[in-house]
Structure I
Amino acid sequence: MVPTTDKVKKIRQSEIEAARKHLGVENLEIWDYEDYFMEFPPERMDRMVHKIRQTQPHHIITHGPKDVFNPDHESVSSFVLETSVLAISNGVRIEGYPTAKQARIFGFEPHQTEICDFKPEVMIDITETYEQKVAAMQAFKAQKHLIDYYADRAKMRGNHARRCSGNNQYKYAEAFSRFFPYVGGEFV
């Protein structure tokens, strides 16, 4: 028996709630957009531009620009990039909300990394929070195959982080792509 859309939404929402508790996330919004095939008409674009201006994030983490088996992930990536640029535009007026500064946008590593042509540009040490991440991932019972995949990736990226940094304390890491180049007064 194929679950109905409403049943899938309830399952995913309960999984998100369980994961949220493991991660200590306090502020969560679920916008209840359909999955597989995602569309972003003007009212959704406006909603995200408003949210970015309201929250003024320094960093945004989203899907990377390429995910060959999940076209909805690519759509979300494009949506986030486009709305972040609109949020900094003086030509887009939202009463009561000044323009935002351009947030640093990072795409997290997709499943099927090599097939998606993902190249890590930033690695973050997650050694201290690894067990917390595993507990959160285990809440997603509908996608159990991803738990082992991302646990293996965290170990492999930990090895890469040790090798690239010389810091042998890194046991687990996550990899991200960057949407914009690093800009600064010095190499960091």
Structure II
Amino acid sequence: MRISEDRYDRDRQRLELALRFLTHEARTQTIRVWTGLSDDRIRKLYKSYLGRSACYIPRHRGKSPHQAAYFMRSVRIQQETAVLAGYFALAGLVPAEPSAAAAAELPDIARGNALCTAYETYLVMVPTAAISFEYGVFLARCLARGDLLRLGRCKECGGILVVERLPIRERRCRHCTAAG
């Protein structure tokens, strides 16, 4: 049996994506949704490849983030959210018409790799990033669903903003608000 055969490619891709998620400290539940691997297989993958590594990667327990208010908490988080959302849009993770169906179709191997690439780009551009990978995954799902958060534009400069579905505040970026 040869490992390079086509029938093993999907399994190999699922395992590679799971390892990539593990290096970003994703929870087992998140990895399961995006890869289709069982909880037991994910734990064994962690123990085999990352459990004994020189650089300790923690495993987070409990529920994944689920409160969109986190992204509006402070000016810094709002700015970083806009940057990360922009990378998600460039990666094709934010549909033109957000819906529950679009959010349900989001988790798959190709989009999971795009999500990781977008998040890794965000980490390079924002070295002191405040948004964890789990919150990034939640943001991508919120933007795809469109019921809590949406991509918007600053009414003055046209810059990308992440806005609440029913905004209370004006749709202006922090730069335009400070200038005028």
Between structures I, II, where is FRET efficiency 1/(1 + (r/R0)^6) of positions 116 and 164 (r between Cβ atoms, R0 = 30 Å, to 0.05) highest? I
For 9, 35, 33, 16, 6, 1, 0 (P(r) over Cα pairs in 10 Å bins from 0, in percent, calculated) the corresponding structure among I, II: II
Note: Kirkwood radius over Cα pairs in Å, for residues 100-155 alone at 13.1, derived from one of structures I, II, originates from structure I
For relative contact order in percent (Cα under 8 Å, 6 or more apart), which of I, II scores largest? I
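A short reminder: the numbers here are calculations on the coordinates, not readings from a lab. Predicted model only: the values in this text are computed from it and were never measured. Cβ atoms are built from the backbone, for glycine too; each structure is taken alone.
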